[in-house]
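Please find the structures below.
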Structure I
Amino acid sequence: MENPDSSLINDDLAPVAAERRTWSKWNIAALWVGMAVCIPTYTMASGLIGAGMTWWQALLTVFLGNLIVLIPMTLNAHPGTRYGIPFPVLLRASFGTRGANIAALLRGVVACGWFGIQTWIGGAAIYSTLAMVTGFETGGEPLGFLGITAGQFTAFLFFWAINVAFIWRGMESIKWLEVFAAPFLLIVGISLLIWAVVKANGFGPVFSEPSDFETNGAFWVAFGAGLTAMVGFWSTLSLNIPDFSRFAKSQKDQIVGQFIGLPPSMAFYSFIGIVVTSATVVIFGEAIWDPVEVINRIGNKTVSCIALIALAIATLSTNIAANVVSPANDFSNLAPKFISFRTGGIITAVIGIFIMPWKLLADPNGYIFTWLIGYGGLLGPIAGIMIADYFVMRKKHLEVEELYRTGGIYRYTAGFSLGGLGALALSVLPNLPGFLGQIGVAEVPKFFTAIYPQAWFTGFGLAFGIYLLIRKISPVPVTI
């Protein structure tokens, strides 16, 4: 690459050389198994069943949502594999060399939230393990405004430090973590499934419960919201998947690897969550969706400790890949000369503490219908713009060297693509009233509350169409 601008490049943001693109379809599949097998996946069906779905309706919703999100996932992965560029650099084509930071930070901030959530979950597993081994009481007075005990906060910080250690070691350590974690986590999940079925002498009452919906219309409303939430779960990765696909050997490897790894893993682990929870009704007399609590009640300290350690590894493998790589690159893109991948990862980790994730997870309804749908409505438009720009407008052709020049064809207006940013704003706007209504800030017309549950789809479709319309009215050069 000749004469790149130092304000737009560093070693972490530069295109990956051909000899470093070594990830096969099995590496990609292992990446997805490692990310999908986690506690949020295990509990994913709980909110859907709580909303009135039967077990199979909830499981089908999970599978369909992940099948749908696989489409933007493989499409946005294409330029990463073809050109070796990460997500924030790809954004420069549609949002401008400086405007890319706006879209990248929207993705990065969501990842910081997820980093905090997963770190809290992993810390909780460690906390329970220590309590089981040492026998100390897990109670205690909450610490002021934190709302959690000193022991819980210490375990959270300990698991946080483990995450930081992997951040410091970089992308290769992440690759090998996923390769190790994937088969191990599947074995543990299957073992938990077998234990539940044997102990309960069957699948439990959840599998015979009917739907709670009084009308078909009520079901379709809940299904639409649930499907959007499932798409929203990985709408984050559907944007920054180039951060990983840039290391893939070929397009076939990234497509096949993702197809093998994503939908089956999500559906299977959600199924394990349903079976085990249903069995707890028989075994313990109540439905327990939290796997940490289930493991605490198994009764065998050795088995319970192994299972809790497995949950911690599952959370670590998800957190590092899904919630650190993107914001680390996104923050690096702000000032490449001063912020490396490592520095960006540390910034992510610090923010993950200050959001106090335990409060976000306290309400399952808020987790699905506010958190997942809310940010899905924000990120869906970005995916629509990226796909419209790369596949429709540019016909999969990018001038890679121009992406690293402040005065090149991706400069637009002083570094900002007004067309891209305008399409983003116009596409987010229709979902904003529904979000405000969801969190109880304002009373909004029924039209907006009706479209909000489909926020990702609404935002994606609007952005795709609006962006192409803007580019037809105000075209920009696609080659030099």
Structure II
Amino acid sequence: MKATISISVNQSRAIPALSESTFLRYFNFIALYIAQGIPEGMCFFGIPAWMAMNGKTPGEIGSFVAMVGLPWSFKIIVAPLMDRFTYLPMGRRRPWVMFGQLGLIASFIAMAFVPDPLHNLTLFMWAGFAVGFFGAFQDVATDGMAIDIVPIEQQARANGFMWGAKIMGTSASLALGSWLLQKYNFATAISMLSVGVGLIMLAPLLLRERAGEKILPWTKGETSPETKKLRISSWSTIGKSLYSVFTLRNSLLFATIAFITQGSFNYIDTLLPIFTVQELGWTNTAYSQFYATATLIGGISGMVIGGILIDRFGKITMLNIYFLLLLVLTAGFAFLKIYWGNKWFISSFMICYQVLYVFASIGVFATAMQCCWKKVSATQFTLYMTIANLGRIAGAKSIGPIKNNFSWEYTLLAFACMIALAWILIRLMQINQHVEKVVALEKRDTQNQMVLVT
């Protein structure tokens, strides 16, 4: 009797698992995405500006940024490892999240202590590569955990919080880091930002995925029944399962939509600075200030209401609306050339575009999560994102041929044409039918496992 009372008291005092608490789920993913944003803000924006201020050439700065970004192309290799291997008593994704977060902390601290980084660029770039690698690693693990743990009806809101948190982390680290660089030195600035990344380690350290799991390998706990069902015993199982779910009609349709939307978004993102500086005569500083403001407004809007709207009215419904509004907004902007000389007209367009872009991206990523089979969620979601990144490359590459053959009005209108195609395709998506087919795949897989056991 005393033992029973003791167990119940200990359980009541334990922090609820992520599967048991909506608040802790949102808190956990906000924290982890802020942790991604802190090094990204410095590596992609703050450090390049600092290098430029200290006389480094565009080639040297570009090489550093490329080294930081290169590991993000390896996500499709890392994701199957996370689906295949893990220490299940601590959760399916949590060990990988902790490993990625520890690596992010260690690599960021290591970057701070690169001796004379401006004159030791090779080592400095490899330190940037390490930061990028563990940032991408943590990103894959965190997304896989979100798919496994967050209920479908909460995924859009979770994506809104995650998106906003990353923007906040990026913006805060850029502002604080730039001030620290000016006030002190490089080592001090990066070391102090590393403290913030380190404190966020408390979230995955203390929060279990599911009740009854171990906090650390030497503590009490066991594998949860839900996690046991998702265990994968071979590489061939990953390949067959991924093929089964990815070749479903709606999965292929969504992959096409992801390619087009991310391609179109990168097309306009790359085009806007060229348009404002070369066509309208803005300075790069003026463009950066206006665009940074628009980005922050878009990120906060997405965090506050973007996910809520999609949760309330549905992903496909809201994506239909967002794509249509983006189409109308950009087409109207392209043909209102008489107002291009007004900075407030241009900045208003940037703000409206950024809000719709963030809202649409939240919907696209939430739909990607809903399309995933939890069994191979990390690999499948990463495959979608890889296809989306290929779209981003294609979108940026298409600017040259389009601008060489058309005026600015039609070059801008090309974005509206791309979004129009995505709008047509999203109307063909039958997400509920896809979910039913994934459930059928899960049942068939469970039955096959039972046959093998017997």
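One of I, II was used to calculate helix-only ellipticity at 222 nm (-39500 (n - 2.57) for each DSSP H run of 4 or more, over all residues; to 500), giving -25500; which? Before the final figure, lay out the partial values.
Values: I: -22000; II: -25500.
Going label by label, the one that fits is II.
So mean projected area of the Cα convex hull in nm², for residues 200-327 alone, computed for just one structure, reads 13.5; which one of I, II is that? Don't jump to the answer; show the numbers that get you there.
Values: I: 10.9; II: 13.5.
Label of the originating structure: II.
Quick check for you: by mean count of other Cβ atoms within 10 Å over residues 80-87, which of I, II is greatest? All intermediate terms of the calculation are to be shown ahead of the outcome.
Values: I: 24.5; II: 18.6.
Once mean count of other Cβ atoms within 10 Å over residues 80-87 is tallied for I, II, the winner is I.
For mean count of other Cβ atoms within 10 Å over residues 120-127, the calculated result is 17.1, so let me know which of I, II that is. Mind dumping the intermediate values first?
Details: I: 24.9; II: 17.1.
Traced to structure II.
Ranked on mean count of other Cβ atoms within 10 Å over residues 48-55, which label among I, II comes first with the largest value? Spell out each step's value before the answer.
On the way: I: 20.9; II: 14.9.
Top value of mean count of other Cβ atoms within 10 Å over residues 48-55, among I, II, belongs to structure I.
Figure out for me which of the structures I, II the number 32 belongs to, where relative contact order in percent (Cα under 8 Å, 6 or more apart) was derived from the coordinates. Before the final figure, lay out the partial values.
Working: I: 32; II: 23.
Derived from I, not from the others.
FYI, it's all coordinate maths here, none of it is from the lab. Note that this is a predicted model, so its numbers are computed, not measured. Cβ atoms are built from the backbone, for glycine too; each structure is taken alone.
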